Structure I
Amino acid sequence: MLLRGYRFEHRKTEKSVTIAGWSYVWAGLLGAAYVWWIGYGNVWRALAVNIAYGVSFLAVVAITSFVPANTQFLVLLLAVPAVIVAQGISMISIIRTGFRRRGWASAQA
C-alpha cells in the first residue's frame, strides 16, 4: 500500500499518535510547516525537501511553457497531485524517523 498509516506510542507515557490518510494530504500541502506542527522530525531536512519539490515543480512549469496549451494543461493537471503525494510521503517519512529516534514504538495502523 502506497500511503500506509502509522501509529506511534510512547513507551513510558502510553500517549499515542496516529498518522494516516489525511495526514499525507496535509503533509503534502503544508510541507515543513506540517512537520513543525507535529513536533517530531527534522524541520531543517523537511524544509530542504520542501524547497527541492518546489524547485522541481517550477522546473516542470517552465518546461511546459514550450509545449502546446492542451498538453501543458494535462501535464500540470498530473503534476500538481503527483507533487503533493510525493511531498506528503517524504514528510511522513521524516516524521516517522523523528518519532523512532525519540524512542516511540511504531506499528502500521
Structure II
Amino acid sequence: MKIKRDLLSINIEELKSILEDNLPNYIFKFDDKNCILAIKSKTNGVFITFKKKFIIIKGDFPTWISQFIFIFNYLILGIIIPIIIYYAIFYRKFKKSEKEIGNFIISHCKTE
C-alpha cells in the first residue's frame, strides 16, 4: 500500500508514537532511520517505510529467523508447495495488517 507524503503532515517519530498509543496489539520498532517495523506475531509484521514522495506499507515476515525458515522450505519442498503455503496462510494475514495500519494512518494523520 502506498500513501502520498503530501497528504500527511507527520514525521516518522510522531507516527511511531501515535501508532504505539492507538494500536496496542502491535510492537513498534525502528528498523532503519526511515523504516518502522510493526510486529503482530512471530510470522506477521508490517514495514512502514518513508520515501521522498510516499509512505510504503508492506506486510512481511518480521524477523530474519522466520524469513530464513520460509526460504529454507523452498530448498526442501521445491517452489510450488511453499508458494501455495504462502498464499494460503501468510498472504491474507499480511494484507489484513497492511490495510489495518494503512487505514489508521490515512484516517488519523491527514493534513488539514
Structure III
Amino acid sequence: MAEKTGWKKISAPDFPSFMDELMAVPRNFLFGLLTGLLVPVATIAGIVAGIYLFTKKVPFISEIREQDEERHLVVGLVEPEEARNLLQRGREAVQAFGEEVRAELEGEQ
C-alpha cells in the first residue's frame, strides 16, 4: 500500500529558545569584548605583581636620549615611590603637550 504524503504539521517556534538564539550574537560579542580587554590588563598586572614580589621594585618605562638626540624607551626597575613621581611628571608632560596641540589648533582657525 502506498502511503499518502501530505503536509507536515508545522508548529510555532518555541519563543524562549528563539530569543536565546537571537541574543546569542550580541551576548557573545560582549563576552569577547570584555575578555579581550580584561585578560591583557590582568596579565600585565600579574606580571608586575610577580616582579614586585621578587624584587620589591616595579617596572617602569622611561625615555633615554643618546648623544645624537635619538630617543629610546627602556623598561627599568624603580622603587614604588620613584615610580609615582615619574608617573606624575609624565602626566604633566602629557598635559603640557595637549595644551600645546590645542593652542596650535586654535591658532589655525
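One of I, II, III was used to compute Rg and Dmax of the Cα atoms in Å, and the result was 15.2, 53. Which label is that? Write out the running numbers ahead of the final one.
Numbers: I: 16.4, 59; II: 15.2, 53; III: 29.2, 99.
The value was obtained from structure II.
One of I, II, III was used to calculate percent of Cα pairs over 12 Å apart, for residues 26-73 alone, giving 73; which?
Values: I: 66; II: 61; III: 73.
Attributed to the structure labelled III.
Given that relative contact order in percent (Cα under 8 Å, 6 or more apart), derived from a single structure, equals 45, which label among I, II, III identifies that structure? Show your work: numbers first, answer last.
Details: I: 45; II: 28; III: 13.
Structure of origin is I.
Laboratory data are not the source of any read-out in this text; all were calculated from the coordinates shown. Since the model is a prediction, treat every value here as computed from it, not as a measurement.
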